[in-house]
Structure P
Amino acid sequence: MDKFRGSIVPLVTPFQENGEIDEAAYKDLIEWQIESGSHGISCCGTTGEPSSLSFDERKYMLELTVSQVGGRVPTVLGTGSTNHDETMALTKHAEKVGVDAALVIVPYYNKPSQEGLYQHFREVADSVEIPVIIYNIPGRTGVNMEPSTMARLRKSCSNIIGVKESNKNFEQVSKVLHECGRDFNVYSGIELLCYPMLALGGAGHVSATANLLPREVADIYNFVEQGKWKEAIDLHYYLLELNEALFWETNPGPLKASMGMTGKIKPVIRSPLALPSEDMQGKLRDVLTKYQLV
């Protein structure tokens, strides 16, 4: 589906100093992202700390996002978890409140077999009519969804329209597009691979860096769409140092510290994650200074 192409920003979940969700800051982030040219909004993905949110908080974030976006850009919101029934309930709730597509992560910790993954995703997709995008992130989940499993799911479920591949294995990406069809929407979930994914025929990217430089991250896609490959490559290398810095430690720790320095949010993260050390934050500030963000 063309409406889901481009830079879909995976928003952080901002918290107040007491640890509660900062609704005002979150609304401001959405407005800034839309004004800056992001093609879509995502929440409750890895960058949004979904495993640190309660079930009710996740429902609230779905509702808040849909309400604030107001249909101006597509919403691709995270509804997956390690629990099958919870994933089903959140995905149904997403459909109820008007989400454009559900982003469903491969269940983490359980390490299901390929057959287990197939059954899980088929049941989730069959329970709703909205599009479903698979979120394949082996480094976090401990298991990789194989291209053959995705191809089975696409054949069985017409509303499974794509995959966010947080996977450095480009053989996998090529096989997914080959086995699922070139019209299957494949998004890069690896910041350094946003441009290369487009070169392979990807539909766009879901990059945490867009929380800091939304226009530049969106322009990688825009330039490729316009056939301006040199400009896209130049942006790829321009963003490289920042892309690397944001993953010096587990995401979204460095990102939230950086956004705190820029004044976009309060630098608050929920345990068991932690913000980087003072020394690391000093190094982050040096990088942000190069990009004129502080």
Structure Q
Amino acid sequence: MTFQETLAEFFQHLKYERNMSPHTLRNYVSDIEQFRDFLLQIEGRESVTAEEIDRLTIREWMAELHSSGLSKASIARKLASLRTFFQFLIREGRLEVNPAKLIATPRIERKLPNHLSMEDAVRLIETPDLNTALGRRDRAILEFLYATGIRVSELVGIDLQDIDMRERMVRIMGKRRRERIVPFHEHALQALILYLDTARSTFLNVCPIAERDIDAVFLHRRGGRITTRSVGRMIDKYLKQCADIHNISPHSLRHSFATHLLDQGADLRDIQELLGHVRLSTTQIYTQVSMEKMIEVYDRSHPKA
């Protein structure tokens, strides 16, 4: 079986058996097709089989990626994609050993996530103009992101039936189809009610009936479900209006949610559950953020510091 035919089987496995998101699937496709192109280039032929690949070939590819200036994080991701690919071949009985597992993952410096101060978070959320339907929608989105700490990709997937207004709870479908229930506060509830009662129908009414997404909570201007890209552009727009807020991305609202909860004494395991992290170690990076803030306050405030 050619390498390309093996790849086709692997991508079907990722899509239908592992239920990977389209974004993650695209990354796997890109990484392994890039590796395939490298193989064809060094072998100087039109086809190659997966069984011919050894760890030395993979090391050679890693070296080429490094010399091209690719970041360690990107190289580590590509190596992880290869490991998953070869593990699939072992499961299918095509290989006995995973050659990519013999390659050490590049050591990556873990960057601390950028987050907003509480004051800046409130200022950003209150930027949209509530006199317009678009402003009411945007306010509801910003309130909801900060109130729940959910990812933008999770927010756009919320349907009306996922929200319990009485209990102020929302059902979230996270990565790998893992479901969790997340609470939200009164401010987010009121912003959501205002949007649903006075603005959502405005977007639906400009859309042909056949193209309306009547289940989606958050809609774009043309009445369909809003996309992650649209939410990102919207947040960037309001960040620019808050002129002195810098180095902040749409994902920073999620980081701000976690950091502010921790600063106010929330338990780390509760934050892990709210964020939908599988491993506590992923959540623990926020303790480092809070520790740096505490040291900064100490150095600024203690008379002997």
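Where a number appears in this text, it was derived from the coordinates with a stated rule and is not lab data. Note that the coordinates shown come from a computational prediction; the quantities given were computed from them, not determined experimentally. Cβ atoms are built from the backbone, for glycine too; each structure is taken alone.
With helix-only ellipticity at 222 nm (-39500 (n - 2.57) for each DSSP H run of 4 or more, over all residues; to 500) derived from the coordinates and found to be -17000, which of P, Q does the value describe?
Q
Output the label of whichever structure in P, Q has the greatest value of mean count of other Cβ atoms within 10 Å over residues 132-139.
When mean count of other Cβ atoms within 10 Å over residues 132-139 is computed for each of P, Q, structure P gives the biggest number.
From which structure (P, Q) was volume of the Cα convex hull per residue in Å³, for residues 124-243 alone calculated, if the value obtained is 114?
Details: P: 114; Q: 105.
The value was obtained from structure P.
State the single structure among P, Q that was used to calculate Cα Rg over 2.2 N^0.38 Å, for residues 20-155 alone, giving 1.04.
P
Determine which structure produced the value 3.0 for distance in nm of label points 7 Å out along Cα→Cβ at positions 116 and 196, calculated from the coordinates; the candidates are P, Q.
Numbers: P: 3.0; Q: 2.3.
Source structure: P.
Consider the structures P, Q: one of them gives 1, 4, 9, 12, 13, 13, 11, 10, 10, 8, 5, 2, 1, 0, 0 for P(r) over Cα pairs in 5 Å bins from 0, in percent as calculated from the coordinates. Say which.
Attributed to the structure labelled Q.
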